[in-house]
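Readers should treat all values here as calculations from the given coordinates under stated rules, not as data from a laboratory. Everything numeric in this text was worked out from a predicted model, so none of it was measured. Cβ atoms are built from the backbone, for glycine too; each structure is taken alone.
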Structure P
Amino acid sequence: MAAAMVTLPGKDTFAAPGSYVPETAFGAWFQRSETWSRYVVSEAVDELASLLPAGRDAPARVIDIGCGEGVAFAMLQRTFRAQSILGIDIDPESVRRAAQAAARLGGNVEVRLADATHLDVPDGAFDLVFCHQVLHHANDPSAVLRECRRVLAPGGRLLVAESCRTFLSWWPVRLLFRHPPRRQQTASEYRALVQEAGFSVADAGYLTPAPWWSLRDLGLRRRYRGVAPRGEPTQVRIAASGA
């Protein structure tokens, strides 16, 4: 099995310009849990894939923006059958762990330490840009989206999965996780941000699921009483194309 390719620049060649807020120790642990992998990442990948047109060709080149520890790599391989995957993250420890995850999958996954607002890749380098639970951590999510637009190839797709304001304002989330001290977005505001960055979002590419873990009663009323969630959406899924 070929080793994964990993780029870990030294301190003199990489400096994060305060573009994101680092996660808490609990948040880092949670992203290694089965709950994160099974109920957050896997379900988001499936939901995003469902928004793409049927019969669409497999994307040759995929970039996982803010890949964390590489939990999504195997899911992206299985779902999209990409020839190559580049995972980037701004946290050195996450990149080291992501490289280990990539090594278990073969030689078509590369991992780099990088800032999502300044990617060292050519324009139009990727057929699919995957951006999962990243924008709400960024101090300037619009800058991340503009860079996503720059690196997306003609005819390519941007896939965004995000937690929305109503979920991020819930007190357990504010207590256990860390996010920028700015106003977070609603689902419709995320759609507007994506469009403002130069993407087109059709109604068929816009979904607002309500997974049990994002609901304040953890989905108990829906499960046992059949009561549908009300109010602002807790999550949003967007499949966008270059406008």
Structure Q
Amino acid sequence: MAQAAFEVNLLTEDNLPSYHHQLLATFGRDRAWRTWSHRWTAEEGRHAVVLRDYLLVTRNIDPVALERGRMAAVQQGWMPDKTALGLMAYAAFQELATRISHRNTGRYSDDPVADKIMVRVAADENLHMMFYRDIVAAALQVDPSAAVEAITEEVIGFAMPGVGIQGFTRKALQMARAGIYDLRIHHDEILWPLLRHWNLFQLEDLEPQADQARDRLAIHLAKTDRLASRFEAKRAATATANERRAAG
């Protein structure tokens, strides 16, 4: 399962050309944004390098299959239909999700070298998350209603950029069963920390559409919590059944 997580994490990082293009195409090429975009790209590129080097040196993955996966992912690209505000909100959630996924992958690997690598990569992702998080916080001050609507749409429609990877659903399920990334983590460690940071449910004087969006968000969060609890119960029941079978 650690191998599946490493593969998903790496192939997601490999699609960097699309992410870089999307950032510049959405926000332009002025000095400050250009500086950030290129710095962010350099750091994300470094993540792909170190993950690939680790997997190949330790012979933990078929290099031919990995390269085919990279070619397929990059050729497919990533072309989300998002507004500028939506892209910033998405990036905040996605960077935090990546940080958690990387960190848990390192822990699950039971390899001190892999764990050390993932600690460092997760630290970068945390800084990236803080950048996008703070942009969204500023947007909430400038136009709170528009920002709330954008955040709601991104939470409800959230999908990791690696969703197009071949076999993604199967690998994501393996990661969920291992506790590397599942609905409980997504709800408790990704969505709510950012929503609390933005004080989203305490904002006042929103336009009617934004109030309605926030109501939809609350319903979605409650549903996610219920689904997470069901998955946890099913996972626990499966683990207990497996233990009983192993005990004879």
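Quick notes
- Comparison of P, Q by Kirkwood radius over Cα pairs in Å - largest value held by: Q
- Origin of the value 1.8, where distance in nm of label points 7 Å out along Cα→Cβ at positions 107 and 123 was derived from one of P, Q: Q
- Which entry (P, Q) yields the derived value -8000 for helix-only ellipticity at 222 nm (-39500 (n - 2.57) for each DSSP H run of 4 or more, over all residues; to 500): P
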